[in-house]
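S.K.: There are structures below to look over.
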Structure 1
């Protein structure tokens, strides 16, 4: 399987190299769907210019990236295009090996469940075979590398690609059972964009499951391991933040990065839900609604963790989708990361209800973004309501997509335990309703 992966990497690198040298690279780098005030390359260059002048890059209101990013490109500014191409390749390779290892564990778990008679007798067609799982890792890597969203993000040199790489490495180390490395990469991802904090639950659950530690609130082993992992995570995060302080000799980056993410002061249009609402709302209501909007990313973590405690990888997929939908400054690069996992759930296709409609919604909205932007900004024949309307449809499409997969996943799990043919007490066929 190494040769097809290398071929995909070569094709992806070629596409990016060609686009870097094309006339549309500058156009892509200015698209509000692809870059945001947090990860725009132009803002990184501005921050580097201030650093070269021995001025704090956070002294103005332009640069909002982490010190890690500015010092990375301080040394690699001349190789920026290569850095972003390597970052995308690293993300794809990490996802490839993570999914490959996960599938091995999945097949072992499935075999154990069959041998212990925990699955119904008539669900053989729902079982996953090694042949079905063989090409899933390659498909995941291809879905990420060849996704137009990923390519656009790379060509625009959006630092979202670096965050995706860190998250992918976190997933890889988690699947391989390395709690220490998993905690370090999760801390790096949190340091980079804050919202990956919600991935703490699925990473912890996966490590517990891998070590056969039961998820019971009264279990001493469970709480002991949880505290150890939390200590490694928080300790790594604290060390990273302290290193950032020593690099800059200032704490200015904390309000400029994390305060900026949470307070949403820059209302530049994007594919998210924040900008239009807070542009229209009265200022004295803004704090309340900022809290309401921000809590959406974190609110679903606990109930989802309780419901999916036996399936942490699917929980991770759902959490990544929630982050990309509800974060304050989302871009298409965030969407590309969770969409790369869709081939992992190909066995759920038979239970999906709205996949064709949702797919059409996402594709059509992606095509209409630049059209409605042109009508609003350049032609003057539309206004911000048009662009925000297509943003809402795009996010509704994402919500329906994740909800449909969540429904299909729960339905398959129900059939595995109770059988495909479910009957009432009187012997008639029952209708399955999941609430």
Structure 2
């Protein structure tokens, strides 16, 4: 999964503009290796963080975008060597590669175009949505990417569904009108920069400032990669809103190819539900609501049945003559309420009761009830045998992991009682 990266205003390049920013559509580029050194970095691989031996490589220039401006970094290859990550250090783009490269040689960089184009579409869509005159007064300027949806934070406590639909119609009309997107570079002292939106330039800024302009809509300082024309975004779907922090609203959206992918995933889920629910999509809500009511009723009936069963088990023990000094009971599908029901029905603290519930050989619940001295003695030891933890005096309760060792636990308790009888 692509990590969630917050965009808090534009992030400005410190000393140079990279080739990936001069031509965001370029997929292949020849450049020179200027630095290469071994490194050990932490990456998320197959959902887990792992330390990986790699090489930090810097080039004379790059078409591989380092993360910034709310946009994740690119992926690609250099001389067919996979690029694991690209980060910005000062004015340089540092590429983490699986293998080393000789300093001074010329190499070919190739960008993962599918990933890059997706990021261009989402990033440009964010500029359009937040720059649209309908909601421009509310824009707070935060963009976050995931591999499924993105969101923008707006400085308003609420958006009505009608307002969201109005915005969606407005921005998609601009896509149909094929509004051009231009990128210009200015000196930091250029007065034209006052016409662009920014949170302020950093004091240590060196080099040009990039301004991304959507003709007649928005002009914003930004270091990210963008489409040349809004028509290349294809479509934008505003999905839903959620409450953010400090009376702000998060507006979630998909743009470009993600719209088709999102629609495809929705259709697949819909068809799967058709099979499971045996009904058409328009009736899914009603069918699920009915199933929830039926489930609630069934669970209540089951709970009542377990209460009756607990009473039966307690009375069965009480009917024994003579009554044993220890009562062992286990039920695979029982729970704490069921075990407590048995204890309450027996209602005799002179009887040591060892009750368990859960998978026959897996994890579950342990309850020990009876004389305080015995409970304090055997409770912790039973937890140790069954590999769990717990506590209590007249009623010891614990979570255990090895109910398959119940026989060992019973043998231990019987030995303790035998010793008491002998003494």
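S.K.: Ranked on mean count of other Cβ atoms within 10 Å over residues 209-216, which label among 1, 2 comes first with the largest value? Let's see the in-between values first.
M.R.: Working: 1: 13.0; 2: 20.0.
Going through 1, 2 one by one, mean count of other Cβ atoms within 10 Å over residues 209-216 peaks for structure 2.
S.K.: Work out the source of 68 here, i.e. which of 1, 2 gives that when percent of Cα pairs over 15 Å apart, for residues 57-112 alone is computed. Write out the running numbers ahead of the final one.
M.R.: Values: 1: 68; 2: 41.
Derived from 1, not from the others.
S.K.: By the measure mean count of other Cβ atoms within 10 Å over residues 121-128, tell me the structure among 1, 2 with the highest figure.
M.R.: Biggest value here belongs to 2.
S.K.: OK, next. Say we calculate volume of the Cα convex hull per residue in Å³ for every structure; which of 1, 2 gives the highest result? Intermediate results must be reported in sequence, preceding the final value.
M.R.: Numbers: 1: 172; 2: 234.
Largest one: structure 2.
S.K.: Name the one structure among 1, 2 that Kirkwood radius over Cα pairs in Å, for residues 177-312 alone of 20.9 was derived from.
M.R.: Working: 1: 17.2; 2: 20.9.
Only one of 1, 2 returns 20.9 for Kirkwood radius over Cα pairs in Å, for residues 177-312 alone, namely 2.
S.K.: Here is a follow-up. State the single structure among 1, 2 that was used to calculate helix-only ellipticity at 222 nm (-39500 (n - 2.57) for each DSSP H run of 4 or more, over all residues; to 500), giving -11000. Don't skip to the end; give the middle numbers.
M.R.: Numbers: 1: -21000; 2: -11000.
Here the read-out was taken from 2.
S.K.: On distance in nm of label points 7 Å out along Cα→Cβ at positions 65 and 321, which of the structures labelled 1, 2 is highest?
M.R.: Numbers: 1: 3.1; 2: 8.6.
Answer by largest value of distance in nm of label points 7 Å out along Cα→Cβ at positions 65 and 321: 2.
S.K.: Something else: Matching task: 28, 22, 11 is the computed value of semi-axes √(5λ) of the Cα gyration tensor in Å, for residues 257-400 alone. Pick the structure from 1, 2.
M.R.: Values: 1: 28, 22, 11; 2: 46, 20, 10.
Going through each structure in turn, the value belongs to 1.
S.K.: If you work out relative contact order in percent (Cα under 8 Å, 6 or more apart) for 1, 2, which one comes out largest?
M.R.: Working: 1: 20; 2: 12.
When relative contact order in percent (Cα under 8 Å, 6 or more apart) is computed for each of 1, 2, structure 1 gives the biggest number.
S.K.: For FRET efficiency 1/(1 + (r/R0)^6) of positions 265 and 329 (r between Cβ atoms, R0 = 35 Å, to 0.05), which structure out of 1, 2 has the highest calculated value? It would help to have the intermediate numbers written out before the result.
M.R.: On the way: 1: 1.00; 2: 0.15.
For this comparison of FRET efficiency 1/(1 + (r/R0)^6) of positions 265 and 329 (r between Cβ atoms, R0 = 35 Å, to 0.05), the top structure is 1.
Every number here is computed from the coordinates shown, using simple stated rules; none is lab data. Because the structure is a prediction, the values reported are computed rather than measured. Cβ atoms are built from the backbone, for glycine too; each structure is taken alone.
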